[in-house]
Structure P
Amino acid sequence: MGLNIAKKIIKEHLVEGDMLPDEEIAIKIDHTLTQDATGTMAYLQFEAMDIPRVKTKRSMSYVDHNTLQTGFENADDHAYLQSVAAKHGLYFSRPGNGICHQVQFERFDVPGDTLLGSDSHTPTAGGLGMLAIGAGGLDVAAAMAGAPFYMPMPKTTLIKLSGKLQPWVSAKDVILEVLRILTVKGGVGKIMEYGGEGIASLSATDRATITNMGAELGATTSIFPSDEVTRQFMASQGRENEWKKLKADPDAEYDETIEINLNTLDPMIAQPHMPDNVVKVSEVAGTKIDQVAIGSCTNSSLRDLMVVAGALKGKTVHPTVSLCISPGSKQVFEMIARNGALADLIASGARILESACGPCIGMGQSPKTNAVSIRTFNRNFEGRSGTNSAQVFLAGPEVAVAAAIFGEITDPRKLGTAISFNVPEKYLVDDNMIIPPVENTDNIEVIRGPNIKPLPQNSELPEAITGKILLKVGNNITTDHIMPAGAKVLPLRSNIPAISEHVFAPIDPEFPKRAKECGGGLILGGENYGQGSSREHAALAPMYLGVKAVICKSFARIHRQNLINFGIFPLKLANPADYDKINQMDEVQIPNAASALKIGETTLELINKTSGATIQLAHDLSAREVKIALAGGRLNEIRSKS
């Protein structure tokens, strides 16, 4: 039987395990990616491994998140990142060069290779046929040190596209439709592979928009074939020498197939406060809006901004609307400046921001109280914008610009003749803001500012886990709930003692104080606990506060691995109904936790000392993960081998 694209790449990179459903496998990583919000910790961890130089084909360090410098912290971290990249053989993308996934897509992604990134939207690279996976910083640090990446063998879902996108309908509407069908939990444990005759009409950056938001499905990654569209894009970037053709075998098997007819797809929009709360734009048309934000790693390509500029040409942004636009890269920014599109955007009243993540992570442009904000981003979690009362919708550039013009949610087809975009034969290529690796690093000194604190240490897993349920939360808790982003918190990413004061701040600001007073404890959650960002701080900071275990109905993939990596035991309720038998501040005990792991037991008992109930728990740790859990985290386990 033939292989699909994902299995072809996995087979070529397989170093441990068999490609059987749910069996743990290990794959060789060719490239790594970090950004500044996750990178400082990843490189501190890499330094702790005492490896002089990265062992990948290429490793890239980007600065794109913490570019709002209201104090010394971000600038200090940037200096550290640049110096550590020089010391250990990485490419360094300077502040102002653009959003990591956009620049990576333009300049570094390679079909058929593997990429591991400390950002959940790393699968953007799948738009060029790359197997790209988001992970915690410690997993990325290990990959830079030459270690493989471990994961359960994913299932593969074929998203079969037919037809062709109609005027004013775009790639964002495709992925919103997939989210409507599958929900934010529908991709867990799966790779989303796109095929069918409909893909031929999608440009490379269209495909990147779709694979980018596969992260919102909870998918391991998303991928397109590498075909003539891919070749033309890479040739236009001066990188045709790295292109190779990659497609599924004619008799390739998939675990499931979802069919979408692009001919009949309408403009779509995700309502507050989840990316899968998707309806047709026509169903919410007429809703008054206050803000439009266009950009992010999802929709900041040249194509997206040219469509927006074309729609705004000769018009003025509605008087009740604030419109801000973030070009995805210096390349995009310079090209719209040279071709006149930037002048059209400025003339319309749009507010032009730097090429960075910006508002997507709550780094500026927080909307007013109770505002309705339309954003071309990938997440609309409550409070992520920086304004807790804001109602944030997600949409494509066409829907966003129509709303900016009319002052209300509007079907973009009311704008008249669609704006045409011709993919350029050649993009403007100038890598002057990317610092390549150097060979001689003997005289390079790593710069460490006062905001960079030592890595916190964890102890081995205790024989019995005892403590209080410090917090009980519901379903779909995100890493934004656990460890919020924004201008106040993000600068503390290299300072775990300081950032730990903000754990669970959007849900319960008293959590850090309670955790310290109780000497640590446990957390109880519902379904899909830890969805969203790859930020390992959502595990590292709770570990610093003494959290020893998280018990829930199910975990999101990356967060589950981050918990294990930092010595927090991820446990599932054997019977989800037992969730109601445990309350916040109940005194509980999991006896024989360590010995149960050592002898291979997969079930444990939780004794609720407050109520007297005994509850069955289960874990799905592999033999490798058991060793990490017993050691109190992956760094401890690595050190034990040295």
Structure Q
Amino acid sequence: MSESKTENLQEFNYQAEMKQLLHLIVHSLYTHPEVFLRELISNSADALSKIRFQQITDKELLDVDAELKIQIEIDKDKQMFSIEDSGLGMTKDELIKNIGTVAKSGTLEFLSALKSQKQSLDGNLIGQFGVGFYSVFMVTDEVTIETRHAAKDSKGYRWKSKGESSFTIEEIDKPTRGTKIYFKLKDDHKDFAEEWQVQSIIKKYSNFVDFPIYLGKEQINSVQALWQKPKNEQKEDELNEFYKFVSNDYQEPLDHLAISLEGRVTFKALLFIPKSAPMGLMRMQEEKSLHLYVNKVMIQDDCKELLPEYLRFVKGVVDTEDLPLNVSREVAQSSPVMTKINQVLTSKVLGWLEDLAKTDKGKFETFYKEYGPLFKQGVNMDFTNRDKLMNLLRFETTKTETGEIISLKEYVERMKDDQKEIYYISGEDRKQLERNPNLEYFKKNDLEVLLLHEPVDVFIVPSLGEYEKKAFKSIDKAELDIKDEKVEGGQEKLSENLSKSLLEVFKDTLKDNVEDVVESKRLVSSPVTLVAGKDAMDPQMERIMQMMNKEHAKSKKILEVNLSHPLIKNLSTLNMASSTDPKLRSCILQLFEGAMLLDGMLESPTDYVSRMNELMLEATK
């Protein structure tokens, strides 16, 4: 070990949040202790990537000719384990920042929630939450880090901790750059000092690390740029292994796409769609995206500029010759080459999804179930590819089984000859939508309606305008191009005079609670329903706006009345006797509030229930 300057020894306390996190890691959560090695190798590979990038532009570095490698040493008898890299190394400040604090906001909350739900954190998730290094405390009681930054005037430091409340840092004489981590394995994890076990873990998790990994004198991993191989030489097991390596996932991918392009822009890519979306996909801005390489040299491990936001679930690698090797990350982001690669990649990914939809419906539907809410947003983001995106949209309808989805093209092909619009209705879930009275006309006339029950749908569908010259129309809107038909075998509606008189009483009773009261053409078996005015928001959109802003003013609805319904005819009889009859007015209020209840807009049910009890009391005398 390197010589210590003990007079420089300093002790630091972990942040309170860090202490809690360490306790959770060591005592509660991990189920796969072997991943400690994957995480340590990943950190070493990251440090080596950084020094390789820096060497391109800066020749004034320590050990400029040192081999870029990861060296693992084990001692079975002493249960000792060490891993060393010739990477960038760390300064004292970086040691404190990188090893002494929680890497990502929200990490502790997430892990604490898992513990409270009595769940274990699958070892494959460790790296995703910025706590990878600390997984080493699963297999040891004390860890030592010796490091020196690559700058020529840097100093060497030793970091030591038992993973409890504090850590120490001392200055040491370390002649070479890079980082070495060493520790003694706990008795129940001494098998990690067995050569076969270490080899097995490296093959399983780290076979595609960009740098040679040595165990003693033997190189264990196969360093190769898989994306550079011809498609017909890329084997499925290699592809699956490579995907797990770049994505930190434990499952095999749903599908993959290899791209090799020469022309106005030249690049190779190997892309994957994960089988399962990560938790909180819509909120996860920190989710790692594609790796960017220039001539097999990693420039960025999270290049969000390569694909639009709505495709950020795609994992993999893009390697181009068209960016200069000395390009900085900032220049890469604003480069015209990046813009062109983004355009080509986006087109290729959408073409990939189109092929999946045609050739493997099951895979496409899995993709859509996992990533549909994010993917749909592309319609309002990417106007260049809007038509392609619209063809890839899928929806449940009144004619599909629960979970079954169809395209807009299929919907239009199934439309009736005289149908001019694509009908939709929005709500919180399918069961609620299927009970909506506004569907009655459409069910009676065998007209298919899109069922929009994902929150994102109410932002997307109204903005679509039309598809194949068919306009989108919410059936919750007052103005619909539907016929006023008599229900077969049904009741005649009230005469014009009786109808006019009764609707006036409705208006007088409800006053400012509604925008208007009108005769309904859409109701079959329900007495009343609420619909939005021509320029009003969809009800679901209004609910979302109110959730976002409690002070958002509700728009008044139009109450439609089914003048053929027996209950409405009974109210007309009461009206003929006395338009001020309290029972008539109570029934009108009850019908209105019942419609509000079905619409999810009744804020206080107290009056509604009280009035219902009074009406039942009267009816049972």
Structures P, Q compared on FRET efficiency 1/(1 + (r/R0)^6) of positions 438 and 470 (r between Cβ atoms, R0 = 30 Å, to 0.05): the greatest is Q
Out of P, Q, choose the structure whose coordinates give helix-only ellipticity at 222 nm (-39500 (n - 2.57) for each DSSP H run of 4 or more, over all residues; to 500) equal to -10500 when calculated.
-> Q
From which structure (P, Q) was relative contact order in percent (Cα under 8 Å, 6 or more apart) calculated, if the value obtained is 9?
-> Q
Quick one: P(r) over Cα pairs in 20 Å bins from 0, in percent came out at 20, 56, 23, 1 when computed from one of P, Q, so which one is it?
-> P
Could you tell me which structure in P, Q was used to calculate log10 I(q)/I(0) by the Debye sum over Cα atoms at q = 0.11, 0.13, 0.23 Å⁻¹, for residues 358-445 alone as -0.37, -0.52, -1.36?
-> Q
Distance in nm of label points 7 Å out along Cα→Cβ at positions 390 and 462 was computed and gave 1.9; which structure, P, Q, did it come from?
-> Q
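Bear in mind these aren't lab numbers, they're just calculated from the coordinates by the rules spelled out. Model, not experiment: these values are computed from the prediction. Cβ atoms are built from the backbone, for glycine too; each structure is taken alone.
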